[in-house]
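Each structure below appears as structure tokens.
Every number in this text was worked out from the coordinates using simple rules, so none of it is lab data. Everything numeric in this text was worked out from a predicted model, so none of it was measured. Cβ atoms are built from the backbone, for glycine too; each structure is taken alone.
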Structure 1
Amino acid sequence: MNSLKLPPYGKSLSFQLSTGKEPLFVPVCVGEHCWDRAEFWLGCKAMPPLVLPKDNSPSDYRWVVDDCFVVVDVDEGVGDVILCELVALLLKAGATTVTVWRSWHVHPIVKYMGEESYVER
């Protein structure tokens, strides 16, 4: 058994997946306002969020995203190293795709699928 803990709200997602109710996608909230963004996603009952709290490492958690589409909802100020580590761990955990959404960025959406990635404009 993996000794890593689930990220915040991970138990809700794990339970939902165990019942066979796959979400449309899994939002992973990262950055300064991650808790506010998670509250927004909690309002969408079919898409329970996961949170990477500020100042925590993605490797601190066991990501329960096997066969899920993941959208990383990232705030300004999140370093590229942390973001790349998170994307790699989500893909390693079995995510079907990981889409990084930076609403404040010139090219806000980057989609990762294993070894491939592309930018949508």
Structure 2
Amino acid sequence: MKNTDIHNGLPEQEIRKLIAHDLETLWNMEMENKIVAVPYDREDVWGYVIQDCKNQIKFYQERMKIAELRKGISMLIAMRGWEEFDVSDTVRSPGQTYFQSFIGTQKEYDELLEKIENEK
């Protein structure tokens, strides 16, 4: 089964697909958010310290933004009575190398796994 088909036929499938896509985007943002190391400069110690602080601030601002977005998505999922299930190892599409979520209830997730198993 393609990763784009896992929510087909479910109520509010468009919302589920959007949430799954947003979670994938946030996962990628987390993987790309790195603290840039500043080479130590003995000649300009304070310049080194200032640049290191700026890099740390940039990292933590991005981390906070990602956390706020994740919190909002988690609240939306909970409000609908859904859960997030990692199906990265179960559902594959050509060229896929990233995180993939199924958004739904435990029952819907179990039905998805059964459907995938029956397709093999």
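Data for the structure
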| quantity | calculated |
| --- | --- |
| Of the structures 1, 2, the one that -7500 was derived from, the read-out being helix-only ellipticity at 222 nm (-39500 (n - 2.57) for each DSSP H run of 4 or more, over all residues; to 500) | 1 |
| Origin of the derived value 27, 25, 13 (Cα extents along the principal axes in Å, for residues 27-74 alone; candidates 1, 2) | 1 |
| Of the structures 1, 2, the one that 0.70 was derived from, the read-out being FRET efficiency 1/(1 + (r/R0)^6) of positions 3 and 59 (r between Cβ atoms, R0 = 35 Å, to 0.05) | 2 |
| Distance in nm of label points 7 Å out along Cα→Cβ at positions 35 and 67 - highest-scoring structure of 1, 2 | 1 |
| For relative contact order in percent (Cα under 8 Å, 6 or more apart) computed as 34, the structure of 1, 2 it came from | 2 |
| Per distance in nm of label points 7 Å out along Cα→Cβ at positions 43 and 91, the highest-valued of structures 1, 2 | 2 |
| Entry that produces 12, 34, 24, 14, 10, 5, 1 once P(r) over Cα pairs in 10 Å bins from 0, in percent is calculated, selected from 1, 2 | 2 |
